[in-house]
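Asker: Heads up, there are several structures right after this.
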Structure P
Amino acid sequence: MAAQILKSEQYLVSEEPYYESVGREIELFQAAYNNQLPVLLKGPTGCGKTRFMEHMAWRLKRPLITVSCHDDLTASDLVGRYLIIGGETRWVDGPLAEAVRCGGICYLDEIVEARKDTTVVIHPLADDRRQLPVEKTGELLTATADFSLVISYNPGYQSVLKELKQSTRQRFIALDFNYPDKSLEQKIVVQESGVDPQVAAKLVKFAHMTRNLKGSGLDEGASTRLLVHAGKLIVSGIAPRDACRSAVTEALTDDVEMLTAVHELSSSLF
């Protein structure tokens, strides 16, 4: 147990992460945590879901174990597996089992990217049972009140193959995230990048222009994260148009015509 506690300390968020609330998400998450309810975060990429989770882990003083889901993610990757260590076969917990044991927050980012047969493993943890069967060892881990399961996904990327199943989503309290309003987004860009407020205002305006192109050539508009990247380049001495092209335009698309169109949008502002 002492070794488990010591290991969990590496996942603690020691300093308060900068986060600007855009609604009642902090209050709602706190209420869900107090009632041992799993949480689903919905929203576009780069809108602050991960930063929100870091902020809540800091507030709750719980370890945060994050898993970036992908097509090759297996149930063993989440729960654990036997490994040969120093010539001996040992069981090594996966991030989900580790979070259950230490009473941490397990955050499965972009859950729809994982295989459907993998996501089924979270179902017993996401209902009244709050249990994790470890089939390979025969254990049945029961989560304490400190444990929390959180998943996220981007509805904008939904498809027939990448849709979150009702059997999964109806186990969760859902919090909807979106980009902040213009004034708040400008404040965030200034705080995170150190760029001048006037320049930040132009970056936010540029982002809104690209977001208007979603579904008309772009899969997604510029995220707040990309604006912060551009702002940091500008603070480092890169010309604004070059910063926008490198940090935003090239990150959004590879289509030649769209690259030209988006670059012209930034050129109209800078």
Structure Q
Amino acid sequence: MEITLERFNEVLDALEKGEVRVAEKVNGTWIVNKWVKEVILAGFRLGAVKDMSQGQFSFFDKDTFPVRQFSEADKVRIVPGGSSIRRGAYLAPGSIVMPPAYINVGAYVGEGTMVDSHVTIGSCAQVGRNIHISASTQIGGVLEPAGALPTIIEDGAFVGGNCGIYEGTVVEEGAVIASGVIITSSTAIFDATKGEFIGRNADGRIVVPRGAVVVSGSKPIIRNGKPLESGVHLYCPVIVKYRDEKTAGSIHLEDLLR
């Protein structure tokens, strides 16, 4: 069915209100709403490049994707300093955006979540409630193909500074990602509590288990079953433990900042 400009505008309005989502959890499983992505993608075809310059800053983009406008009724804190939130992104009441940050079309940011300075949240990424996305972290976007599940950060997770969570990775509820951790679809995570690697799941994606505490580590390069004599190691995220009261206490500082 052909997607009209009217239909496109209806769906993006619904995305901004949180009435529809690119992906949602159904009976414990994340499901992508492919049709929503198809509508978003149609917006690039339906739009024309327009001069959106403001003052001394020059911007040229499709007129179907202007910067989203907020009002006091949205109950979102957007601190002055140069953040940009694209049309079609949802920010729940009580969420906070520190400058400068960027949130792309189709993204979902839940209630009580803080998007810190220099954070980018890519197209269609789903970020749950009561999460801190720390400074300079990138949450990757997954817009194409339309059926691909986006990057997901579930409720209560904590993502440290200078992290990169990409390519449809799922960070489950309550997980803690330490500063500097990079996770992609080809990243094997080592669970030191079990002495084994966590590979991709049946859907081909990396899933950080619920409550896992992940730090940056390394693994030796193995050839013919033995480590190379050079001693060269490859980057490897490591689960050092699972979240407990001590871990929870270390991130309570966020409550004092709100």
Structure R
Amino acid sequence: MQANFFLIFDTANWGVFAFLLLVAGVVFWLERSDRFHLAYSKYRRGGTLNTRVAMTVIYAPALILSVLGYFAVLAPDTLYHRLLFLAFAFHFAKRVLESLFLHRYSKPMGWGTTIMISLLYSLIALSFNDAHNMTTTVLQAESLALAPLFVGLVIFLLGQGINFYHHWILRNLRGQKDQAYKVPAGGLFGLVACPHYLGEIIAWFGLALMSRQLIVWGIFWVIFGYLAGRAIGTRRWYRAHVPDYPEQGRALIPYLL
């Protein structure tokens, strides 16, 4: 069995990984170049669906699938499997709860965007389940490699904390009926336009390190490509539409990107 700190080679599918890298590059280019944006947040293009309902519909199926995928297939009862399930389920449970109780929304969303994003997250959940819960012998043995599992868990929790903290700042940026965008302040907002995206990327990096499955590393790069491109586009949008938005600062990673 071949493995290192970052990857278990025995279960690696390099063809799928190469395809996911291609997808990551495409979505980065589309979002960065403003040629295509998923129509939510400031890029909404009309719609009649209550945004709180829409965001819950986006995240809830992935949470449900992760729970069913863990219990329905009788996943191996190892520390590796338990922690990966809990981390993945926590991520989507957090997003559902934030959608219901934390975020403040200004405009409705469209059904098409809602269903498309929900299906994409559901596909990620199914791929995640297949990579772990339906693979037994190799991963049961590899569950004894605790260093990447716990280092990844710490990174995952750090990313979730960064993400939640900056979501909280955005929540308090405007009142219930205030639809105007304002310059965010506090946390890492003085350095980057989208620190909440940075937190999510860090969390997915931690999840990929916990997993050490090549398909999860591929998912990480897709999410990185999408959020990095969207952060660049968001910074450009802020500078064009928000008065007094600062010229300095980066889009996603302080002093780098």
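Nothing in this text is a laboratory measurement; each read-out follows from the coordinates by a stated rule. Being a predicted model, the structure only gives us computed values, none of them experimental. Cβ atoms are built from the backbone, for glycine too; each structure is taken alone.
Asker: Check the numbers for distance in nm of label points 7 Å out along Cα→Cβ at positions 20 and 116 across P, Q, R and tell me which is largest. The partial results should precede the final answer.
Answerer: Details: P: 4.0; Q: 3.5; R: 2.2.
Structure P gives the largest value of distance in nm of label points 7 Å out along Cα→Cβ at positions 20 and 116 among P, Q, R.
Asker: Still on this structure, I have one more. Given a value of -11000 for helix-only ellipticity at 222 nm (-39500 (n - 2.57) for each DSSP H run of 4 or more, over all residues; to 500), point me to the structure among P, Q, R it was derived from. Before the final figure, lay out each step's value.
Answerer: Numbers: P: -11000; Q: -4000; R: -22000.
Going label by label, the one that fits is P.
Asker: Which one of P, Q, R has semi-axes √(5λ) of the Cα gyration tensor in Å, for residues 108-211 alone, as calculated from the coordinates, equal to 34, 21, 8? Write out the running numbers ahead of the final one.
Answerer: Working: P: 39, 17, 11; Q: 20, 17, 12; R: 34, 21, 8.
Label of the originating structure: R.
Asker: Name the one structure among P, Q, R that relative contact order in percent (Cα under 8 Å, 6 or more apart) of 10 was derived from. All intermediate terms of the calculation are to be shown ahead of the outcome.
Answerer: Numbers: P: 19; Q: 10; R: 30.
Checking each candidate, the match is Q.
Asker: To test your reading of the models, identify which of P, Q, R gives 40, 26, 22 for Cα extents along the principal axes in Å, for residues 172-243 alone when calculated. It would help to have the intermediate numbers written out before the result.
Answerer: Values: P: 43, 29, 18; Q: 40, 26, 22; R: 44, 23, 22.
Considering all the candidates, the number was obtained from Q.
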